[in-house]
Structure I
Amino acid sequence: MSKILSKYDIHIQGLEDKRYTLDFEGENAFFEAFEQDLITKGYFKAVVKLNKNSSFIQLDFEITGVVELMCDRSLELFDEPIQTFDKYIYKFGDRYEEITDELEMIPHGAATINIAQHIYDFIAITIPMKRLHPRFRDEEFDEDGLLLYSTDKETVEEKAQEIDPRWAALGKLKIENGSQ
């Protein structure tokens with residue numbers, strides 16, 4: 001693990017069974033350490049409330065910040081504010097095992113946990129699927145409605161009256177059999 005991400009280690013061995021509040025911050029180097037293209041620049045603050053007891057550790061994350069994204073429409077860079085509240089639980093057991101997206105088993109003797117991946121994942125899921133520059137968000141139209149079709153009203157009515165000969169034959173059979 002890189003030196004940058006080791007700043008997000010929490011030493012759990014020897015912690016008393018009680019609540020703790022921990023503060024973490026990250027900048028561009030944090031996002032670059034993940035070698036991905038979704039987020040390359042940004043800044044965040046994470047307040048992590050750790051609740052430790054004999055059988056599990058519950059982490060409540062409150063993450064706020066700003067990430068730089070590229071607009072899907074104009075390809076311009078813009079700053080997207082982020083804010084998320086998430087939870088993650090480490091359950092003590094006999095081995096390391098990810099049970100669900102929010103629950104992981106760790107051995108009783110584990111000395112540290114690293115929350116960098118959790119912070120990154122929680123930030124990543126706040127990013128909208130459609131990344132639009134803020135100036136495009138107030139527009140009232142749907143992109144699906146950008147294609148305009150123009151046709152003569154009479155042509156539409158004529159086509160509606162034309163019946164496919166195959167359907168006409170089926171309709172004739174239906175009438176002959178007495179079912180309508």
Structure II
Amino acid sequence: MRRFLAAAALLPLLTGAAPIPSSPDLGKAEGRCRTNEAGSSFLVTVRGLKDRTGLLKLEVYPANDRDFLEDDNKLIAAGKTFRRVEIATPNGGQPVLCVRVPGPGRYAVTVLHDRDSNRKFGWRVDGVGFASNPKLGLSKPKARVASAAAGAGPTRLDIVMNYQRGLGMRPL
């Protein structure tokens with residue numbers, strides 16, 4: 001029995017699948033902008049907030065359907081792009097969040113208004129927005145319509161939040 005347990009403990013190492021502990025901090029160090037950021041990044045103005053509760057979470061994914069909104073642990077373990085910036089929802093004004101990206105290119109970008117601060121998306125409570133502001137229905141948009149091209153320096157985006165209205169998600 002001890003041999004079996006020892007072999008089971010070594011299996012992730014032998015297969016190259018080292019487990020990454022789940023944490024709301026994944027991607028934050030890489031995504032954090034520096035003062036007067038000059039490198040490739042998105043400066044995202046969040047518009048249409050329902051209220052000023054909870055957290056705003058800006059995330060960047062590879063711009064393909066397979067990786068878009070994939071589990072952050074899986075993306076990081078595979079060496080794929082994942083960035084996150086999270087702030088308390090400000091009391092006033094238009095929030096502007098900055099997130100660094102690896103370099104110029106196309107990335108899928110999403111903002112979550114986590115109104116109950118539980119770090120999970122609840123479609124009846126929380127708001128969501130995507131780059132290019134696609135019209136939302138009952139499913140997530142395709143990565144190509146929820147993405148934007150980052151330049152060599154900061155790239156400005158406006159993202160309009162959508163909240164549950166009827167059976168779908170729409171701006172207020």
Report summary line: mean projected area of the Cα convex hull in nm², calculated, reads 12.0; among I, II the input was structure II
Query raised in the report: So helix-only ellipticity at 222 nm (-39500 (n - 2.57) for each DSSP H run of 4 or more, over all residues; to 500), computed for just one structure, reads -5500; which one of I, II is that?
Result: I
Query raised in the report: So relative contact order in percent (Cα under 8 Å, 6 or more apart), computed for just one structure, reads 29; which one of I, II is that?
Result: II
Query raised in the report: If we compute mean count of other Cβ atoms within 10 Å over residues 58-65 for structures I, II, which one ends up with the highest value?
Result: II
Report summary line: One of I, II was used to calculate volume of the Cα convex hull per residue in Å³, for residues 82-121 alone, yielding 69; that structure is I
Query - For 1.4 (distance in nm of label points 7 Å out along Cα→Cβ at positions 42 and 66, calculated) the corresponding structure among I, II - result: I
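Just so you know, all these numbers are worked out from the coordinates, no wet-lab data involved. Everything numeric in this text was worked out from a predicted model, so none of it was measured. Cβ atoms are built from the backbone, for glycine too; each structure is taken alone.
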